[in-house]
Structure I
Amino acid sequence: MTQHFDLILRQGNLLDGPEHAVDLAIQDGVIAAIAPHLDAIAAQDLDISGCLISPPFVESHIHLDSALTAGDPRWNESGTLFEGIEIWAERKRNLSLEDVKRRALEALKLQASHGVLFVRTHADVSEPSLTPLKALLEVRDRVKDWMTVQVVAFPQDGMYGHAQNEALLEEALRLGADVVGGIPHYELTREDGVRSVHRIFELAEQYERPIDIHCDETDDPQSRFLEVVAACALRRNLGPRVTASHTTAFASYDNAYAFKLMGLLRRSQINLIANPLINLTLQGRGDTYPKRRGITRVKELWQQGLNVSLGHDCIQDPWYNLGNGNPLDVAHLAIHACQMTGREEIRACYDMVTDRGLHTLGLPATKLVEGDAATLIVLAAPNVFEVIRNRSPVRLSVVRGRVVLARSPALVRWSANFLT
């Protein structure tokens with residue numbers, strides 16, 4: 001008796017599957033069968049010969065509230081973090097719910113076109129209106145059928161930078177923010193920074209939320225809040241629910257301190273996120289030569305068995321005029337900037353924009369086996385190496401068995417005059 005399925009993907013290459021191509025069948029949102037050849041029919045029967053079937057991409061660090069605002073009200077001509085903060089402070093005075101929702105949705109569609117199906121976005125909660133947060137919570141719920149979004153309550157101006165900011169952060173959690181954020185290195189004093197970290201952990205436990213802190217995003221080797229975050233996570237046994245983003249000062253620490261810190265990080269088992277495009281762009285601006293790369297020790301953290309993921313951070317905003325939301329650009333740059341060009345290292349960088357990102361978001365890994373949820377992407381290349389090398393486009397995005405995006409292969413025609 002012939003089997004019937006909702007969707008069959010014919011002759012694709014599984015990321016960690018057999019060396020030969022397979023047919024993958026989907027029924028009722030679940031991977032129902034995988035075999036070298038399936039004698040079956042489906043409502044949709046798609047030939048994906050020569051393509052890679054992969055877990056979806058994960059954007060573990062983005063700011064959707066500021067996305068697509070580059071040049072408004074002015075351009076960041078210095079290219080520094082602090083001018084970006086100043087420009088955003090001007091721009092966010094005029095935010096409206098419709099403005100933020102429109103740009104966030106446009107950015108999410110752009111990311112989805114590159115195979116991103118899971119996103120953690122930060123929302124600035126330093127304004128009394130909490131407009132960015134409210135808008136992103138609405139967008140989160142609006143796109144839930146085709147994109148999983150987590151919203152971080154992020155006090156951009158510091159928890160103690162203004163008298164009302166601590167209360168605004170807590171109000172954001174009451175309104176439904178998924179994650180508690182912070183920025184200890186931007187507080188007025190080191191003491192305020194340490195106090196903010198402890199308060200973040202208190203709020204996380206009170207509201208049962210995970211933590212994602214902008215941590216030591218500076219070239220200053222004396223900025224050492226990562227040790228405070230790791231120590232709090234260790235003492236409270238919260239490691240996998242805690243994330244330190246950026247940690248660029250780690251690149252400026254002397255090795256004696258860095259090795260000691262690495263041991264603490266191993267014990268704490270927190271997650272770390274690097275944002276190579278932005279870290280490489282914003283950091284080292286005060287250096288002449290030699291000029292620091294400004295990216296945390298991605299390779300060494302990965303070698304120590306820690307969970308590291310990669311984020312895009314910004315898409316055309318006051319901090320970064322460029323960006324198109326493609327995680328492959330991020331992974332490709334990480335391979336170069338972090339000197340991770342070995343085959344195993346290249347695969348690790350791919351994992352940092354797929355399953356390692358899911359781990360950061362506290363979500364289960366995508367197994368791509370029979371019985372697993374059919375949420376996956378198909379890329380126009382046979383393996384990870386070629387996907388990374390060419391930043392290959394996404395042919396299909398499938399969410400719980402439904403095709404949400406399909407792209408036709410590009411067609412290139414050479415003029416016969418140039419082929420002789």
Structure II
Amino acid sequence: MDVIEEMRLLQPSSMVQISKKNPDHFIKRALQITKTGFGQPSFFNTDAIIQQLLRQGKTIEDARNGGASGCVETGAFGTEAYTLSGYFNLTKVLELSIYGGFDPRTKQQLGPQTKALVSCKRFEEFYQQFEQQLEWFIHIKLEGNCKIESLFAEWMPVPFLSLFIADCVQNAEDYNAGGARYNTSYVQGVGLGSITDSLAAIKKWIFDLNGVSANQLIESLEKDFVGHEMLRSKLIYDTPKWGNNDSEADQYALRVFESFFTLVDGKPNNRKGFFRINLLPTTSHVYFGSVTGATPDGRLAYQPLSEGISPVQGADIKGPVAVLQSAGKLDHVRTGGTLLNQKFAPEFFNSDEAYQKLVQLIRTYFRLDGHHIQFNVVEAETLRNAQKNPELYRDLIVRVAGYSDYFNDLGVDLQNEIIARTAHTSG
């Protein structure tokens with residue numbers, strides 16, 4: 001950790017694995033590096049990772065030798081070929097469901113023709129339409145990935161890597177062809193916070209209060225809320241939001257999680273292994289937002305979606321503990337990794353008491369079987385100044401998703417998304 005603090009390297013990215021047996025001073029030392037503001041190290045829950053690997057069928061020995069790599073992905077090091085098969089836009093599927101599978105951006109029928117929101121009499125009926133769309137697109141995703149894996153197995157062998165991964169030599173099969181002891185294909189769900197808040201808004205305003213008709217909501221979305229500012233205010237400020245330990249909102253995150261998990265987990269891949277789920281975006285939440293119109297949570301068209309399992313930017317108004325209480329309701333053990341970002345103002349770290357609070361914050365989240373947490377420690381004003389005067393901030397590093405990068409090297413949309421994240425303070 002001394003070297004990490006001194007060198008401030010972007011790659012290889014650094015992390016610490018925390019178990020119940022780690023002393024608090026170890027976590028505190030890592031947080032002292034976090035305070036310097038370059039987004040490293042990230043914190044992982046060793047005990048949860050072992051549970052994840054055991055659930056997937058690894059032996060206890062292989063599970064204990066495993067950990068997280070890449071961004072937050074769980075794997076049994078040296079014995080497993082675990083690959084990311086691509087990102088999946090959960091919020092876009094909801095948008096298509098509102099229109100019965102029709103995409104208002106491309107003007108094409110992309111999904112199966114199901115009941116549109118205006119034709120649904122109950123929320124449960126609408127959610128069933130969403131699940132039909134989700135099943136359709138998950139099927140396309142898995143089938144397409146199996147074909148890609150077949151191409152890799154036939155045309156892109158990796159003999160050198162195969163020498164170092166257990167059982168490839170014994171099985172006389174390449175790493176890309178299922179030769180490893182374990183073979184996992186992860187599908188990364190993106191936009192959990194955005195879809196959660198959107199479902200909460202639809203349930204409350206259309207089906208519970210009857211305060212807004214489906215036609216009114218759709219008209220406001222199609223006009224990007226121009227002329228519908230009062231409705232947008234209700235959707236943003238008067239609707240339950242993920243990340244505030246509000247069961248009214250959190251129930252939809254859990255429900256989407258279950259739907260996504262059920263459709264993906266355990267399905268066979270083309271490498272004699274199985275598909276599993278992750279919840280992480282890298283930077284795809286920015287791109288996915290750019291192809292998704294305005295959403296019922298009040299988000300404007302083509303703006304970034306929520307990132308990882310983090311709340312929608314600025315929606316977590318009840319402090320960091322409430323964020324962890326919401327995130328802790330997910331069953332992280334049934335995933336291969338979840339990514340949670342939090343941002344703290346630098347002045348939070350001005351006392352030893354503050355460090356101890358953060359140590360206990362991490363301990364509490366990991367007791368809930370949370371998989372991962374990481375921190376940005378920077379003022380939003382500093383980031384705005386860096387946008388205006390990049391030549392003065394060439395060494396400014398921020399935590400993006402599962403990695404850190406120079407702020408100046410990020411696109412403007414991604415810079416703005418990081419600025420918009422809630423910054424927690426000692427107050």
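When you work out distance in nm of label points 7 Å out along Cα→Cβ at positions 141 and 397 for each of the structures I, II, which one comes out largest?
If we compare distance in nm of label points 7 Å out along Cα→Cβ at positions 141 and 397 over I, II, the biggest value is for II.
Tell me which of I, II gives 43, 37, 25 when you compute Cα extents along the principal axes in Å, for residues 69-196 alone.
I
On mean count of other Cβ atoms within 10 Å over residues 109-116, which of the structures labelled I, II is highest?
When mean count of other Cβ atoms within 10 Å over residues 109-116 is calculated for I, II, structure I comes out on top.
Of structures I, II, which gives -12500 when helix-only ellipticity at 222 nm (-39500 (n - 2.57) for each DSSP H run of 4 or more, over all residues; to 500) is computed from the coordinates?
Of the structures listed, the value fits II.
Hey, FRET efficiency 1/(1 + (r/R0)^6) of positions 309 and 389 (r between Cβ atoms, R0 = 41 Å, to 0.05) derived from one of I, II reads 0.75; which structure?
Attributed to the structure labelled II.
Taking distance in nm of label points 7 Å out along Cα→Cβ at positions 45 and 221 as the criterion, which structure among I, II has the greatest value?
With respect to distance in nm of label points 7 Å out along Cα→Cβ at positions 45 and 221, the highest-scoring structure among I, II is I.
Of structures I, II, which gives 15.6 when mean count of other Cβ atoms within 10 Å over residues 77-84 is computed from the coordinates?
Attributed to the structure labelled I.
I have 48, 37, 31 for Cα extents along the principal axes in Å, for residues 101-284 alone, calculated from one of the structures I, II. Which structure is it?
Comparing all candidates, it corresponds to I.
Rule-based calculations on the coordinates, nothing more; no lab input. It should be emphasised that the depicted structure is a prediction, and the values quoted were computed from it without experimental measurement. Cβ atoms are built from the backbone, for glycine too; each structure is taken alone.
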